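Trainee: Listed next: structures, encoded as structure tokens.
Bear in mind that the values in this text are calculations on the coordinates, not laboratory data. Here the structure is a predicted model, which is why all the values come from computation and not from measurement. Cβ atoms are built from the backbone, for glycine too; each structure is taken alone.
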Structure 1
Amino acid sequence: MNVLITGGDGFLGSHNAEHILKTYSDSKVILIDNLSRTHGNNSKYLIDKYGPDRVKLVVADVRNLDDMLPHFENIDRVYHMAAQVTMTESLEKPLYDYHVNSTGTMNVLECVRLKCPDAPVIYCSTNKVYGDIVRIESKNEKIRYRKFDQLKDFIEKQDHYEYADPNLLGITEEGFVVGPPAANCPYGASKMAGELWMRNYHDSYGLKTVCARMSCIYGTRQYGCEDQGWLSWFTIRAILGKNVIFYGDGKQVRDALYCTDHARAFDLMAKTPKCYGESFNLGGGPENTISLMQLLDLIEEYTGKRSKVKYAPWRHGDQRVYISDITKLQKYTNWNPQVTIHEGVKKLVDWTEKNIEKIKKVSPDVLRNL
């Protein structure tokens, strides 16, 4: 089996590549990456471990169709993971965000259509496509949209927020709006456009596309930065004795999924035909949630170190609580997260402590004072 992964040198790309290499003895992977983030470190790890006969790195950018096209020959599966991934950068550079996430996604689909139209294409979307979290409600046989109220729809506890509605376990694909009524930032819009291309290429050309709306994914080989990979970022900063910033009050809650569970989910979506043409929430779900405050407590428990906290205003579009309802994916594939949030953070802490010098070289931004 030949698998092509865009963004293959990245944290998620490399873990998905390793899952393929370990699971399928006949597999080979092609990693397409512009090396702007992890600078070849993760692909080197894979090549050293599995050999150049099974792992190939192609330095290219998804914005350039011609550079990618030749590498899609004889490909059996495609994971599209290359992206601009931060809301903050999308607000600062909206055109860059658009070209990477929307045009880049269409380029990948064109490569598949022209070179390997039978290959399943699994797309890294984001929970940001839900934007302002607009609930679809039925009242008096009429459908209405209701945007979450940041004060009324959440309950404040000592170290976290909860949904005020006790029946709401998380955000569902069918119960919340993905589209203009909810859109609130360029990043969400560009990834939403990528989902639209995925669905259109499925409907128009019969491509086997799947969209995964991801929550917070974390784990080893993650070189976190302040704006992306926050569990990794907080861990690195604590180990280095550096402070962190809470944008808001630190009680924000997210569900988190460990990287190996993510890779298993992608594998299942790719080989489950009824997933084709669908979109799924992909996260840790209600059983694996954590607030910023709670993460600092957990890191301190495992390391004996705790970052000092500075406070800044809430960021644009931030939610008190975002939890993925993963029921749909569970029903389609029988997938479930296996690594608990406590187990996953311990694995992350152990890897970060052992690799802190490499992390400082790959991501010197971790050393700056905030």
Structure 2
Amino acid sequence: MAYRRENFGPLGGILLKTISQAARGLHPAYFALVMATGIVSMACHQQGFDFLAWGLFYLNIGAYGILWVLTVWRAFRFWSFLAADISSHSLAPGYFTIVAGTGVLGSQVLIIGELPGAAFILWVATLVLWLGLTYTIFTVLIVKEEKPSLAEGLNGGWLVAVVAAQSASVLGSTVAQYAGSAQDTLLLLTFVIWLFGGMLYIWIISLIFYRYLFFQFLPEDMTPPYWINMGAVAISTLAGATLMAESNGLNFFDGIRPFLTGLTFFFWATATWWIPMLVILFVWRHACKKFPLAYNPQYWGAVFPLGMYTACTYTLAESAQLASLLIIPRIFIFIALAAWAVVFTGLIRHMLRNREGAGESK
């Protein structure tokens, strides 16, 4: 079916053109905006900043809806672009942000909106999207005949696959309390997903660290998704801490609680180690190498880890009853909010420049 702008009237034509332009150039990882906004919102809720939490919640619902409209439009009108992204080693992992964004929004709906029914629907959607994209993307990239080198094809964005799995685990664990007699089964499922996500992190981070140390590393290689090095293990911490909190009194989990607690702290310690390293590399890139700092949708993948570290540390402190850890999220919430505000300002300025450019081209 052919879509002509004149068939929709002047305003409809402008809207259609705007949607088409945005959909055509939509970055596969743009749902990281939903991930970042959602986790910062929940971190605000944890710290008692409910006004900010609710504002970001409503904003996130709108962003999630808009991004789905653009994604579906792109699938119908620009399928060749979408298919090319899925077969690209550097871009395909970005589609896992759809899974993670859905899972994070589901957690917002449950924790902030207090709507367990809607949260359960979003968890099912997260699970279906995770299974579908996991086996689609990995299969396409495995059977692809022409492949890039490790240095060209591997970046921190690959770890969004871990974030996707752990977002399904986190949301599944939190909705389990409303599952009645199926609670044990649901928690067991989320436990298995959590373990898989942890193993996937070990596989991918090993390759990334190898690339860091034994391949030439240029400023342009230090793309924003490398912050997911920390974000992926931070959400693994959140998933483990959530399981710790939701599984009290269940026979199976009581038997493995030392393992569950120990592995969760292992993830948290790893996330903590990454923070100074990533800050050093960020300074090296922009201060030492003078790499320009400009808006890129991938920067939402740098905001997300800061919000996630805030939320996971708070949840771990509550689950393990370690009040001494609570000082960390009280500080990090302001860092996460500042990072979100900077990137959001960059997004608005980017949109205004594009609008001005489109007006001049008429």
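Trainee: For the read-out helix-only ellipticity at 222 nm (-39500 (n - 2.57) for each DSSP H run of 4 or more, over all residues; to 500), a value of -10500 was computed from one structure; give its label from 1, 2.
Mentor: Going label by label, the one that fits is 1.
Trainee: Among the shown structures 1, 2, from which was the value 12.5 of mean count of other Cβ atoms within 10 Å over residues 307-314 calculated? The partial results should precede the final answer.
Mentor: Values: 1: 12.5; 2: 29.4.
The value was obtained from structure 1.
Trainee: Match the computed value 20.2 of mean projected area of the Cα convex hull in nm² to one of the structures 1, 2, and report its label. Walk me through the numbers on the way to the answer.
Mentor: On the way: 1: 18.0; 2: 20.2.
Matching structure: 2.
Trainee: Which of the displayed structures (1, 2) returns the greatest value of distance in nm of label points 7 Å out along Cα→Cβ at positions 147 and 179 on calculation? Show your work: numbers first, answer last.
Mentor: Details: 1: 1.7; 2: 3.5.
Once distance in nm of label points 7 Å out along Cα→Cβ at positions 147 and 179 is tallied for 1, 2, the winner is 2.
Trainee: Could you tell me which structure in 1, 2 was used to calculate distance in nm of label points 7 Å out along Cα→Cβ at positions 27 and 75 as 1.5?
Mentor: Details: 1: 1.5; 2: 2.2.
Computed on structure 1.
Trainee: Still on this structure, please answer the following. Among the shown structures 1, 2, from which was the value 30.6 of mean count of other Cβ atoms within 10 Å over residues 35-42 calculated?
Mentor: Values: 1: 18.0; 2: 30.6.
Answer for the origin of the read-out: 2.
Trainee: Looking just at distance in nm of label points 7 Å out along Cα→Cβ at positions 43 and 331, which of the labels 1, 2 belongs to the structure with the highest value? Please report the intermediate quantities before stating the final value.
Mentor: Values: 1: 4.0; 2: 1.4.
Checked 1, 2; max of distance in nm of label points 7 Å out along Cα→Cβ at positions 43 and 331 sits with 1.
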